[in-house]
Structure I
């Protein structure tokens, strides 16, 4: 081979490599998925990846919380909102070639809702926590309002409720309710959603591989019914430390980094190769919770003392760099449903000490404070924030040992009462107070907080059935009043999470709901 041919060959090889690099979008988040079975996942790291593969009936417009057509093109309710009819999108296939139709919708909802369904698989490790606790409040005959899913024809499906449920389309916009291929679920059984299997949907990307501890790799679905992905390949990496995520972004090893530390904002703004992608607002809340099965947190005076002991304004000033605000209750500031008379207790350590004496703990006590091992929008730097909380608690005599554990185990054990005090939070699934207040203080409150308050659950149930927004506002105000009185949790912060991108990346649309809702198939590299 002569020198000219060698140079031409080298040029072509380099050019091919450049095209390949441009066609691969690398996304950095705080961890890898726990599961790609979206209805069995409850964390944003899992759901962001699953959302690229599978889709829901009702979607949200990019950059908004407004409902738009997804796999369903339209929906309507009976006069009393007990029957909802959905028209499905025609000509859509799952990645395995099987058709998306009403039978597929029924299969998915039945396996989530019905404990007797052969692919419910709770005994094999599927929990469907979002269904049973976060959104629907129980399974069939165990609190779920959904009685039956009926196939009307190939592209029409009916959902029959046991009571009015005007929020139903909003609920289906929750990121958990993505439709999986029945054939794939039946073939994999309880292994569906695990690293060796992945998931099969109708979305813009197909599952390729999940290397545990390293990355998840997806490829473009060229037969996608919607706008075909701009990138041929999408790689999601889990990089736990925000500083490490930023370093990899600056080095060009990743193209997008979400949930960076707020303190990194000046660095991003000062780097000519980076840009910020901040939502105007974000529907979330970070909180400190108790499990009342762990004394002395069964004593409301102790919980109230903790609320007074923590200087939330100082935490916001120290760790949120102007992107966060102090949470006065459990609803984002821009959402309706607040109560003017139900606001969080201000910082008052002397009052905290008085309450501890009244509770019989004049000399304080020892306990544990568990902090999340991953950054989330509402707690961008969990360990430093937990350290600050522990310092405030020590000032009033509560000696809290800081502890953490891997994310998957953390999400399991907080629900089992293993943590006396723990940090957690919530990004909205849909833009309604129900998604915060029912999720926090409905049926799941017994498991997550050891708090059993039938009156609060009753009020939340009435709010779901009410059609008049004024009535719902009054009911949610009463719920907030009871929550403020009993202090099952302490609201800490709302925040706009910091996403940064390389300047050669286009099409990133931040979501006010959650970073998990960024439509990555619209993103391209130049």
Structure II
């Protein structure tokens, strides 16, 4: 009898621990296991309400009262634990049925964190042999996983330094390798993709994959890649703090650097736009005297300190008053692509590309300047631009179209996506689905209100999927053009809403991170 109760408690405890620690790990993983990003999450409405969820408040409150309830009978404690874990099981089953049970991407690091937290909790009980202690452990689970992450991060930092040193040595052996760094508040990944496509017409080129743009990500890529015969290495460089891009530069030693743009993205982490500027300029300041800085001169923060650099500087932009080295003009855009003229020196060249979104001319322009610098013929670049890979996923979902801009979101990127949405006929229902933009600091309210104004001009319906930015976005929309604003924070409800649009010939813009259940549905349709 007692052994059966003990085994049942153990099974239910293990199930509860796996689910709890998976959800907590999911939250930390979203913030890249960084305290600065997690702290910013806690300042949002979503972060504040997270603390009142069942796992963190209601179950903890119940466990707290039971802990202090006078009980001397161990069997009674076991029955209470059975009941508590049974409630846990029912709650988790309900969440699973509603497709709202959260879990991380099961990377090696995530698996180690979850396993270490469960092991730590189990060992505490084994050594203490106190059944009432289970109640305390239920209360402090979030603290346990936070402590585990802290310890693993300290160990990881030592391992990171080793890998970075090893990658630095490997790169130093390739003296003729041209390294091109790309940084900016937005546009990095697109410029990286376009530049790779253009330069590979003449050179053997590699690039950091997907969204790999941190020092450890770059180091791991270098160590896992055969550099034999490689002539050009394109490195995307991201940062949340001053000094992070400098670390990447010390490792890869770029000769050419591109600064795409500087805006309010991650403003809450940097603290000010000036500090963002300082962080992005770390790439350009690392360039040797005979290096080349390629800078967006339409952006004030990019242009402002260009004359302080020791290397040669070339510029690009749409504003002729800034006298850029590559002036982009005569831009025409529709849902079939873009045409534009690039004036470089005294030479004008016309380009056609199937890429949607006229903002992409500013992603192509720096590639032309670098191509010219390393002797890629203009005609070769014109042909390459005509076959550029898409920068944005646009695909069918039933009779509707999905514009998937869920990878990242910043004010300028959001506006660019709205411009694409605006190209669709007004006869079709145009819908924006967004959680808003994170890490904008004190500027968040103003920026979201302005984006709301932009949405009101373009969209028939705005669907907000978290409560954080409902008020400023709604103020921005303010009934100007009869745009309907709805809030659907529940993933299951959002999924049902989108399924209802599937056969309606709507155009749906997904802006910033979208719940996994929705992405699974849409990706399934995309593959079909």
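Every number in this text was worked out from the coordinates using simple rules, so none of it is lab data. From a predicted model like this one, the values you see are computed outputs, not experimental measurements. Cβ atoms are built from the backbone, for glycine too; each structure is taken alone.
Before moving on, here are some points about what is shown:
- Which entry (I, II) yields the derived value 23.8, 92 for Rg and Dmax of the Cα atoms in Å: I
- helix-only ellipticity at 222 nm (-39500 (n - 2.57) for each DSSP H run of 4 or more, over all residues; to 500) from the coordinates reads -16000; which among I, II: II
- Test item: distance in nm of label points 7 Å out along Cα→Cβ at positions 298 and 362 calculated as 0.5, pick one of I, II: II
- Answer label among I, II for the case where FRET efficiency 1/(1 + (r/R0)^6) of positions 42 and 258 (r between Cβ atoms, R0 = 41 Å, to 0.05), calculated from the coordinates, equals 1.00: I
- Of the structures I, II, the one that 11 was derived from, the read-out being relative contact order in percent (Cα under 8 Å, 6 or more apart): II
- With distance in nm of label points 7 Å out along Cα→Cβ at positions 322 and 474 derived as 3.8, matching label from I, II: II
- Comparison of I, II by percent of Cα pairs over 15 Å apart, for residues 354-409 alone - largest value held by: II
- Mean count of other Cβ atoms within 10 Å over residues 234-241 - highest-scoring structure of I, II: II
- For mean count of other Cβ atoms within 10 Å over residues 154-161 computed as 18.2, the structure of I, II it came from: I
- Which of I, II leads on mean count of other Cβ atoms within 10 Å over residues 282-289, largest value: I
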